[in-house]
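Quick heads-up: structures coming right below.
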Structure 1
């Protein structure tokens with residue numbers, strides 16, 4: 001069983017962020033090529049994001065924009081979230097599913113009153129735009145990839161004041177895990193400089209990813225594969241509206257929610273800290289001699305130590321000790337085995353910011 005992130009999904013040329021020239025910046029590896037992994041002290045950067053305030057350069061993400069008077073009703077008909085009556089300034093997450101209910105895209109979006117702004121994983125704008133354009137028909141909408149002109153920064157921490165952080169941003173999206181700022185790409189350095197003068201330091205993707213994993217937040221393409229359905233990731237509570245009208249893949253969502261259980265479930269792994277390494281993306285997870293899943297993302301958390309997100313078979317006992325890459329791991333349940341069949345998934349987000 002392998003993870004879902006493929007090189008083919010990242011054929012677009014990465015645009016290096018100007019923040020890679022900041023003293024101490026160390027470039028990140030795939031899938032976040034073009035931004036900083038850290039700026040000299042990953043653990044201090046984690047603490048800042050968790051306890052005070054910090055700004056993460058996520059300008060490797062792709063940005064799309066949809067205009068036209070039918071934009072909300074059109075996107076509502078294509079995606080899992082109810083957005084046909086979305087108030088201006090309200091942020092939502094949504095999914096695009098295959099006809100069989102497998103997750104093809106994960107969208108973070110907001111409508112500013114005249115346009116929908118969307119940001120997605122690096123390299124995903126092209127395939128998403130192709131799908132959207134294939135579904136336009138006679139609707140009064142226009143979708144475009146604006147990644148060359150706009151970038152994403154994320155302000156995180158309890159001392160972040162969203163109104164102040166939003167200065168210089170076209171739009172801001174607040175999902176409870178930081179505030180995503182969509183800014184003009186040529187203004188990234190200036191926006192960051194202004195925030196740094198206010199005491200908001202820079203933090204790299206290593207810090208962001210460690211807190212994301214500890215907060216139980218799955219990342220599309222890294223923690224998913226081509227067979228992933230929404231219930232497996234806990235996205236049924238954050239990116240799916242269960243009583244809206246029809247959309248592609250809805251039958252699978254309804255069937256699992258009302259009648260059955262997803263075949264796999266997302267877990268957080270507490271890895272044995274005596275090993276001085278982390279399991280790579282796609283590494284098999286084993287229970288005894290049997291392969292039961294794969295590792296999506298892994299990180300070193302400033303308090304929890306080495307942790308990872310993994311997608312494992314639903315039938316794996318929640319008390320079972322697992323192993324990956326020769327490293328012993330205890331499970332922390334995120335999506336329970338009885339998810340679906342009208343069982344509410346309560347992710348808790350006890351480590352969310």
Structure 2
């Protein structure tokens with residue numbers, strides 16, 4: 001955010017904040033431009049329509065509102081929505097009856113993470129009246145489990161690397177000298193003892209301590225494999241409610257982005273929350289995605305620490321009910337986290353949990 005924009009936000013008066021909040025709430029309900037008289041009548045304001053009109057004009061000048069037609073009412077801009085979400089939204093929680101219904105549906109499901117994620121996407125799409133996306137759980141950082149070195153021909157060696165989570169990588173190595181199988185097996189055994197459970201950064205530090213050239217060379221290749229695995233796109237995204245986006249002329253262009261797996265993966269995994277509750281709201285694509293200029297995205301991360309995590313997201317019109325949808329995303333994210341902790345982490349070690357997830361149809 002630029003210094004000029006920050007100054008605009010700091011200059012908002014309490015009355016302007018109040019009117020901005022009322023206008024956005026009205027607009028998200030009926031989708032029609034809101035005029036000063038409408039606000040006065042609908043909310044029983046004690047100030048005159050002329051006073052409200054002047055304040056709305058000031059908000060328009062500052063970039064929080066815009067007037068589609070000269071003689072018509074006003075609608076929020078992206079800047080207005082952001083200010084509303086960050087400063088005016090306040091606390092909102094799903095009604096207890098809805099929480100109970102959601103919990104009941106999860107309790108009826110089998111204790112299988114795939115079914116839980118499919119159910120969660122359907123619940124979020126129905127609750128938000130938007131499209132919902134949930135990524136399958138994965139480790140944030142891939143970890144070393146086991147390596148095998150097999151002599152094939154001359155200086156060529158086959159390296160078979162197994163990661164926690166079940167991924168297997170095979171790679172041919174060309175060594176400087178021909179090395180007997182017994183020495184290769186010894187090197188693999190040493191690496192398996194010293195590198196078990198480590199991620200790429202940890203192995204990079206550990207290999208500096210090696211006194212053996214072969215082990216150091218193999219460890220360097222292992223680091224390369226792990227780093228590629230860390231940056232690889234997510235393996236599966238569960239979707240629901242895409243027809244809710246298709247039915248809206250403004251949000252329909254988002255379908256093109258959401259159908260491209262690599263761009264969708266970047267969108268869902270590349271966020272960093274700036275809120276204490278771990279939820280981020282992206283309005284209008286934040287200038288990065290033209291297809292999302294009329295959309296808002298609410299994203300939260302679920303999981304058991306860094307070793308078992310995924311993303312929960314709702315995508316819809318910028319005039320979505322933010323309080324309700326933020327609460328829904330947070331609530332479902334928390335339920336999935338509890339599920340993973342109860343059935344895949346505690347009391348099993350985290351790495352065993354990841355192995356078990358790898359055996360499930362994700």
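Brief remarks follow.
- P(r) over Cα pairs in 5 Å bins from 0, in percent, for residues 157-316 alone from the coordinates reads 1, 7, 14, 16, 14, 14, 13, 11, 6, 3, 1; which among 1, 2: 1
- Structure from which 1.59 was derived, Cα Rg over 2.2 N^0.38 Å, for residues 93-228 alone, options 1, 2: 2
- Source structure of the calculated read-out (mean projected area of the Cα convex hull in nm², 23.0) within 1, 2: 2.
- Structures 1, 2 were compared on FRET efficiency 1/(1 + (r/R0)^6) of positions 61 and 109 (r between Cβ atoms, R0 = 35 Å, to 0.05), and the highest value belongs to 1.
- Label whose coordinates, when distance in nm of label points 7 Å out along Cα→Cβ at positions 29 and 245 is calculated, return 4.7 (choices 1, 2): 1
- For mean count of other Cβ atoms within 10 Å over residues 181-188 computed as 15.8, the structure of 1, 2 it came from: 2
- Between structures 1, 2, the greatest calculated value of Rg/Rh (Cα atoms, Kirkwood Rh), for residues 221-268 alone is seen in 2.
- Looking across 1, 2, the calculation of mean count of other Cβ atoms within 10 Å over residues 21-28 that yields 20.6 traces back to 2.
- Source structure (of 1, 2) for helix-only ellipticity at 222 nm (-39500 (n - 2.57) for each DSSP H run of 4 or more, over all residues; to 500), computed value -5000: 1
Readers should treat all values here as calculations from the given coordinates under stated rules, not as data from a laboratory. Computed from a prediction, not measured in an experiment: that's the story for all the values here. Cβ atoms are built from the backbone, for glycine too; each structure is taken alone.
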